[in-house]
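*Asks:* Have a look at these structures, which come just after this line.
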Structure P
Amino acid sequence: MNAQHTAQRFALRTGAALALIACSLSAHAGQKVCVFDIVGATGDAYNMAKDYALAMQKEGASLELKAYNNEATATADFRSGQCDALMATAFRTREFNGVAASIDTLGATTVIRDGKIDMPASYDVVRKVVQTFAAPQAASLMTQGSTEVGGIFPFGAAYPMVRDRSVNTVEALAGKKIAAFDHDKAQSLMIQRIKAQPVSADINNFASQFNAGALDMIAAPTLAYKPLELNKGLGAKGGIARFPLMILTYQVVLNPAKFPAGFGEKSRGYWAGQFDRAMALIGNADASIPGSAWIDLSADQTRQYNTMLQESRLAILGQGVYDKRGLSVIKKVRCSVNPAEAECKSANEEG
């Protein structure tokens, strides 16, 4: 009888252990990823996601990608648990992690030298911030509530695009209609500061509003120029100011409970390694813009815009919209790249 009881107990324990293993495997099998790409499954972002899914197989993940051309829907599906991960712009992922989304903050990564924008140095700031956030020491900053940032890569500078190229100063923007994404409070606050008129929009309709003449200005990366036919909005009188309001990023957000232990760190490392690939796409898009479309600003205009962005950034930070921890990290990186900048010699709200 004792032998029979021992066998029964062994069977029960073995069965329970197998059930736990099966449950664990089930939890980590076939993770669904909502991938936003404005052109859907044929876009550059989705192509990068396909390579990511392949690479992450060796990390114990089996990613099932679902393409969305509506970012709000992709975000809502992730929020409701229909997807285990989300790949979207930082405008949408900010709600899940304000530190990581700080990269996409007004002028936060912009480097100016001798009155001119230094774009290579500005992208170098973004690269170093991405590497900082991908390091093991930053793991706690990449986790917020029940979500974790699984990677960041650049999507390009957001340039002011205007229907009338004579609108080339901060004062000239007063009263103009400017697109403000309704899910990003910071945009409306900045537009109001310069006495312009924010017009509610989102990533799926701002281009059509601009092209139809309902907006005087939008901010967009060059990667959006051809797919969204922004040349129609520029027309014969418009142009693109060679001044980045911010450098945009795509970010991957995970529900870590659905992935193997340690997956988030490996995922962040993967995307940090894709920086140059993303930059090549941005470079090709920059080069595709007709030379006649660009508007070069004077040194005084550049300083004026930069001051406006800095003052707006600090004011918006003071209202609790931006994350101080993230901006503090970015300022340190920005000042390591350009220590001669005046703000690097004194403390402000960013640290």
Structure Q
Amino acid sequence: MSIFEHQDFDNHETVVFARDQASGLRAIIALHSTRLGPATGGCRLWAYDSEADALKDALRLSRGMSFKNAAAGLNLGGGKGVIMLEPGQSKTPELMRAFGRAVERLNGAYITAEDVGVDTDDMAEVRTETRHVTGLADGALASGDPSPVTARGVFESMKTAARLVLKRESLAGRHVAVQGLGHVGWRLCELLNADGASLTVADINGEHLEKAQVAFDAGIADTKDIHKIDCDIFAPCALGGILTRQTVPEVRARLIVGAANNQLAEESLAGALQERGITYLPDFIVNAGGIMNAAAEIEGVVAKSWIEEKLSGLQDQIERILEHAAVESRPPHQIAIEIAGKRLAMAR
């Protein structure tokens, strides 16, 4: 099948397959749109079941980045890099430097950053081969690990949704089920716990679960069953695709607000959730804090107030989306895509 006929191909401008035999690099870089600026999005490192799965991830994630950056009011396009690990293959500095050379060959059309499996140390290796990188730990404008800002954005989005949908002014006493205790998920739990929410958590790492029990007095659920928990808010913060035709009928939360990208396995499922009386906040809106953090580095913004203003604007956007969705009886996901699509359409 031609890539142009792939179900997730959405008129992507460029899709590059990168190979470096010496380091073992096998990567895909997808540039969905550069209408608003250079295609910007993290690099994901994962042991995919197949190259087809990696391609699907790159296409969907890069499209999501276009919507995310457009809806967030950033002058950035949408792109994503994925590095495919072979069974038993480990991440090495050589691997990341080879990825940096692949980014450099795109001459600034793509700016990379951290994502799943990649951290600030890896970005430092990438930076030795290309200047088109953000999320650095050192330097005058370095933005560092984006996960704290991402978690802040998700937390504030939960509070906004709780106020408008649950008619609650705070998350105190609300039950939140969090799937995934990585960098973002853990920081989100810290914020929720400090605000008085009760937590049920799931993660593939048993050590993380034990720490969550001690730190947050959290209940524990299996990763395959966390979506079934009877709670106020379900927060997917692991990998995408958790909301499927099988799992959507099993969700018992009133709200779905999480950090994971591409939570909907199919976009039509936004309507299925709406029909069940479940409000799903679009992931590409909710988790935009991280790219805002990176955008400050790209734009050379020093003032921390810039990010605070962007996070505040994010909540204004969510309010507008929820208000339109209520008036028009449509899923917030559809409203958000239309908002992002209009901005992309107006760009050259």
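*Asks:* Figure out for me which of the structures P, Q the number -0.52 belongs to, where log10 I(q)/I(0) by the Debye sum over Cα atoms at q = 0.15 Å⁻¹, for residues 148-219 alone was derived from the coordinates.
*Replies:* It was calculated from structure P.
*Asks:* Looking at distance in nm of label points 7 Å out along Cα→Cβ at positions 92 and 172, point out which structure of P, Q has the largest value. List each step's numbers first, then the result.
*Replies:* Details: P: 3.4; Q: 5.5.
Of structures P, Q, the maximum of distance in nm of label points 7 Å out along Cα→Cβ at positions 92 and 172 occurs in Q.
*Asks:* Another question, if that's okay. Supply the structure label, taken from P, Q, corresponding to log10 I(q)/I(0) by the Debye sum over Cα atoms at q = 0.08, 0.10, 0.11 Å⁻¹ with the calculated value -0.41, -0.61, -0.72. Intermediate values should be presented prior to the final figure.
*Replies:* On the way: P: -0.41, -0.61, -0.72; Q: -0.35, -0.56, -0.69.
So the calculation was done on P.
*Asks:* Same structure, new question: The value 15 for relative contact order in percent (Cα under 8 Å, 6 or more apart) was derived from one model only; which of P, Q is it? Present the calculation step by step, with values, prior to reporting the outcome.
*Replies:* Numbers: P: 23; Q: 15.
Considering all the candidates, the number was obtained from Q.
*Asks:* To which of P, Q does the computed value 15.1 (mean count of other Cβ atoms within 10 Å over residues 52-59) belong?
*Replies:* It traces back to P.
*Asks:* Out of P, Q, choose the structure whose coordinates give mean count of other Cβ atoms within 10 Å over residues 180-187 equal to 23.8 when calculated. Don't skip to the answer; put the middle values down first.
*Replies:* Details: P: 19.4; Q: 23.8.
Working through the options, I get structure Q.
Quick note: the coordinates plus some simple rules give every number you see, no bench work behind them. On a predicted model such as this, the values are computed, not experimentally measured, just so you know. Cβ atoms are built from the backbone, for glycine too; each structure is taken alone.
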